[in-house]
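No lab work stands behind these numbers, since they all come straight from the coordinates. This is a predicted model, so every value here is computed, not measured. Cβ atoms are built from the backbone, for glycine too; each structure is taken alone.
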Structure 1
């Protein structure tokens, strides 16, 4: 069903209150701007479970506020941070926009990872600080799985220490780490997939996400019986791929909020839908 048709169907659905919680992290390719469009698609299915194989900055889950959700990501450090939010994370350590402190904490974070303590509360605190303080909010790891984003260029940073407000909403959500095709799904799940873009920069994790992964994901999504929405950079091959698998592909301007070069030029994106 075309996006505009879905929007007309959704217009009669009960409106959802404006979310009170904002995404706690800066995130390259974050989809907070897309929440209004997805709300129109989500409202007729809001009693279903939301499944996100690439939860990223969590803007969509926080915007749709499902009662049930499976939120997955291949980035183990991101998932560790969210799991500590489930427990009501409160950060006591120093948080300041200081270059010396940043590199000290970056070293400490990488040492924790090397020591097998990537799932610790300390690692979650440091991940939050590095995300908020590092260059353009990037989450980048080298092939040795070491966080290597340089210090950022912010005049001021509003850090958050108390994440207790997230805890009630997170209680009914399953937060997991793994490949997208290991996510348990039911036939009526509402899937929203926002993989790493089909662009040259793919070092979202040490493993990366190349074209073969894009194809594997699209085919996995196409096999789902329930409603599916996927977003990506609107490259010619991405549009061709999703259309060949039976998706309806709409394009829309998506402001590039954060990028590896600092470029904030609007980029054309796809919204591929199937099963509506």
Structure 2
């Protein structure tokens, strides 16, 4: 079977040079290996994702000379698949609802940090400090009947105990030079959110389901997602999904050395194109032949 690569942007802003590098790299690798290249639109955030940004993605990639298979998979059209995966995890007693609001969680973190440092995940966000896992079934039912907002969290300790030791094959390089056989550390993320009442999936859940359903064999993405792979390996194990090879690449940064943002107009593809840049210029700037 030919290898399958994918580029999966979110239509919540215009593409920048970092997106161009990742899309071009995936496209180049697919072409060089005689493989397939897929485009996926990760539009689960209904409040930030907009049709005009999705259309702009198609325009920018076409301008770069990138062609993709159709139809394009749009995550907002596949919530049933993510719901089915959640149901499987629930049947394993690995998912529970937490009813604290974001503000309440911030207050809990502040209270704990008042007496010492509170642990944080690999992205620097504080780990979930709540006690929703210990709520009785009756209390959960009461809150649900009241219509309380909730997040569905993965019981990380139980999930790790069920899955055992996990590893992945890294073709690229991690933030500290990790490569080859890498040990996953999903426990570093604690009880991650897999869905919310208003959004029936999360990035972690939907990305592993999509990659499996689309037959993606090679996940090529930025090194900022390197340790997220630990959570993805855990979900793949729990759901019986195939494991792709991973290649995490360096990030294109601004003049101050910061990761690019979709609000950084100086590196936006549309702005650069309007200023007269060519696709060849973009390839040269991001360091591709």
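A few points about this structure:
- Winner on distance in nm of label points 7 Å out along Cα→Cβ at positions 210 and 226 once structures 1, 2 are ranked, highest first: 1
- Parent structure of the calculated result -9000, given that helix-only ellipticity at 222 nm (-39500 (n - 2.57) for each DSSP H run of 4 or more, over all residues; to 500) is the read-out and 1, 2 the choices: 1
- Ranked by Kirkwood radius over Cα pairs in Å, for residues 106-161 alone, structures 1, 2 are led by 2, which has the greatest value.
- At a computed 5.4 (distance in nm of label points 7 Å out along Cα→Cβ at positions 58 and 114), which of 1, 2: 2
- When distance in nm of label points 7 Å out along Cα→Cβ at positions 194 and 250 is computed for each of 1, 2, the largest belongs to: 2
- Distance in nm of label points 7 Å out along Cα→Cβ at positions 74 and 98 derived as 3.2 - corresponding label from 1, 2: 2
- Each of 1, 2 could give FRET efficiency 1/(1 + (r/R0)^6) of positions 130 and 186 (r between Cβ atoms, R0 = 30 Å, to 0.05), but the derived value 0.25 comes from 1.
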